[in-house]
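Asks: Following this line, the structures themselves.
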Structure I
Amino acid sequence: MESLQQEGEAEAELVDQLSLIDIPTVKDAETEGDLWYKKLLGIGSRLPGDSHDINTPITNSDIPWYDPKLIQEGKDFVQRHWFAVFLAHFMSLIVGAALKPGISVMLRTGLSHKRENSLKRYLSTTLHVRTWYDSETPEVIRDMQKVRRLHAKAVKTFHAVPIPLEEIKVDENQLRILHSVQSDIKDVPGPNKVFPLRLNSYEPEQPISQLALVMTQYCFMGFVVLFPKAFGIHETRGMDGFRHLWAVLGKYLGIEDEFNLGLQKDTRLLRRIFDEISVPGLKESDEATMVFWDAITYGVKQYRPFFTLNSLLLFMTRDLIGVSNNGRNLIKLMSWYDLFCYQALHFLCSYLLQWNLIRWITNKETRSVISFAKQKYM
């Protein structure tokens, strides 16, 4: 893939300019949030994601700010909005697949971008998250230890395993889909600066950095906080608890307090990350992003057949990014079934989930589908 092969040359040329093009200077930062954001993109991209002893679990004794009342409020919030929360998590995978440092790790493991692996791979992620929301603290910490070990293994083998260029292939229709999304979002306002190379490179300085873990935390937490109504959350009681829950989960994963997004009081930071990192990442996406989109949706369609790729991409561009053209370029490529799936999802989230009974039924059905998928495929 040409864009990947040229990466090394481009990085060597631009690396000396990083501090000049992507981060505001200290004197320009006006708030505590600005300083945190600058530190995250700077130092946070160079520090390892987990500097703790991998054989020693991170527990609540390591978290002086742990608040059991807020944790319970956060878990209660998830129980009330189970379908909406997991839809937000799934859409964050779609958006996050455009960030090259993150997918560079997954490309090397070979477990996330292939259709034949995708069902079990992303169902496994769903089951991990279900454990974090449903289980008592000791079980959550044990499960987090498994994730930390997976991260450590990926870091250890990162430089020894090249990106499998021969596997990053898309057909003409997939390329048209990718270009249609980029055409639909090209006029979305963004930062007046070059997209940071450290966020647009397949060769990050740290395979899994503090920045990378915070971006993972942002995907799981941020989409729920930023777009509650888009996902069908029409009353936000317990949202502070949800943010605190993810501050604790982030700590369990290895995020240091100084970078922990869940501890930041300025919720505008979530919007800033979306506008300055997520959307520009989509604008700069390439064939590898399309490969991940295909794998993610292929896997989930085995037990969620109405989650078609085109319907989810339209949901992303219209309901999350809010493009002014209504996604007209993508719509031209959509079948009647794609359009039906999008309209059904949009109607469910924007209207039907306001009603307690509908929400209860949808939550129950979602839990049943996950349990069925676990029994059948895992």
Structure II
Amino acid sequence: MRQYTGRKPKPAMSERLPQQEADQFDLYPPAETQKQTAVADLPRPYLFSRHPVPKISPVFAAYWEFAKKRQQLFFCRLFQNRSLPFQDPILDRYRFTNAYRASDRVSQYLIRHVLYDQSWSPSNLLFRLLIFKFFNKIETWQALSARLGRLTWEGYDFEAYDKCLTDLMLQGQTIYSAAYIMASGETAFGYARKHQNHLRVIEQMMQKNVADRLADQPNLGSVFSLLCKFPCVGSFLGYQLAIDINYTTLTQFSEDDFVEPGPGALDGIAKCFYDIGEYTPADIIRYMVDVQEAAFEKFAGGFPNLWGRRLHLIDCQNIFCEVSKYSRVAYPSLVGVSNRSRIKQIYRASQLPLERPWYPPKWGINEAISADYRWYL
């Protein structure tokens, strides 16, 4: 089996978070003084019956506490008449994504305004998803729509899209999200500008009938493998696209079919576990999904889930990414694999209330959300 360890030599003091900055939060005592949290009374799924349970760190408990706080924060911002039931200066100061990936602002816009704003043919549905996700920026989608009208595959023209995106850049606008780094594609297509190569990747995916081929895939992992055959689509982007496609009517797989841990998740796992032994990072994420109810009860006193929907693999993977960041301040002495010591993104409150969330209809929770809104508002 694959070996993987979360323990790394401590960095030099100059590379770590300044102690005075860490001390101002004072949420937890130094990790070295804490006893390892016992997990013997958590459920032990079949997956974890093959080998000893991995050795956890104090951040394991913080994982569940963070997820609960972030979900509570989501509800408090959604229903502005609710008071926040906790104080956490780290969550107050820095920006973290939601416990559920589909609740984030960009995912909500994709679901509501790109995928489900009307009924689309399979080819148009995939095309719109790819155009949105390759840039992953709402403002870029809106600019393209304002200039070119309805964005569809049959109406696509490389020169028109290229000119619109180039004009935005010349005006000083950023056309890509900073959420993740995209391969430029210059080797595959030869263009100097990244967006030109990415348009060609999208063309290639459409021309090779990916929309129709999705119906022949037996599971979410095979969708991921299909997408990763194309230039610029590495394992991280391939997994994100597979999850987004599964929001649509193009596929009907469970989000617990497959997971591909990204760099941030690997760092979070390395901080939550001193050593994962014989297991893979994907095994660890699946374990978190399997034990979530018992773990939330033990370490966080319960969890306000998403109108009855529990966390799935993509959500637990993302929480590992966010806990990786959170622990840079809460547990500065625990070093993962990224060797980062600061959180870059500062939280800036919006003056606008959150739009009522809306999720893929096949999840069956939108009716409960409407009822909740009638009750609170």
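No lab work stands behind these numbers, since they all come straight from the coordinates. All values reported here derive from a predicted model rather than from experimental measurement. Cβ atoms are built from the backbone, for glycine too; each structure is taken alone.
Asks: Given that Rg and Dmax of the Cα atoms in Å, derived from a single structure, equals 21.6, 63, which label among I, II identifies that structure? Numbers along the way, then the final one.
Replies: On the way: I: 19.9, 58; II: 21.6, 63.
Source structure: II.
Asks: Can you rank I, II by mean count of other Cβ atoms within 10 Å over residues 216-223 and just name the one with the largest value? Mind showing how you got there, number by number?
Replies: Working: I: 23.0; II: 16.5.
Looking at the calculated values, the largest one is I.
Asks: Name the one structure among I, II that FRET efficiency 1/(1 + (r/R0)^6) of positions 56 and 328 (r between Cβ atoms, R0 = 25 Å, to 0.05) of 0.00 was derived from. Numbers along the way, then the final one.
Replies: Values: I: 0.00; II: 0.85.
Comparing all candidates, it corresponds to I.
Asks: On to the next question. Looking at structures I, II, which one was distance in nm of label points 7 Å out along Cα→Cβ at positions 208 and 320 calculated from, given that it came out as 2.7?
Replies: Numbers: I: 2.2; II: 2.7.
This figure was derived from II.
Asks: With mean count of other Cβ atoms within 10 Å over residues 144-151 computed per structure, which member of I, II shows the largest figure?
Replies: Numbers: I: 16.9; II: 14.0.
Of structures I, II, the maximum of mean count of other Cβ atoms within 10 Å over residues 144-151 occurs in I.
Asks: Same structure, new question: Which of I, II yields -13500 for helix-only ellipticity at 222 nm (-39500 (n - 2.57) for each DSSP H run of 4 or more, over all residues; to 500), as computed? Please report the intermediate quantities before stating the final value.
Replies: Working: I: -17500; II: -13500.
Going label by label, the one that fits is II.
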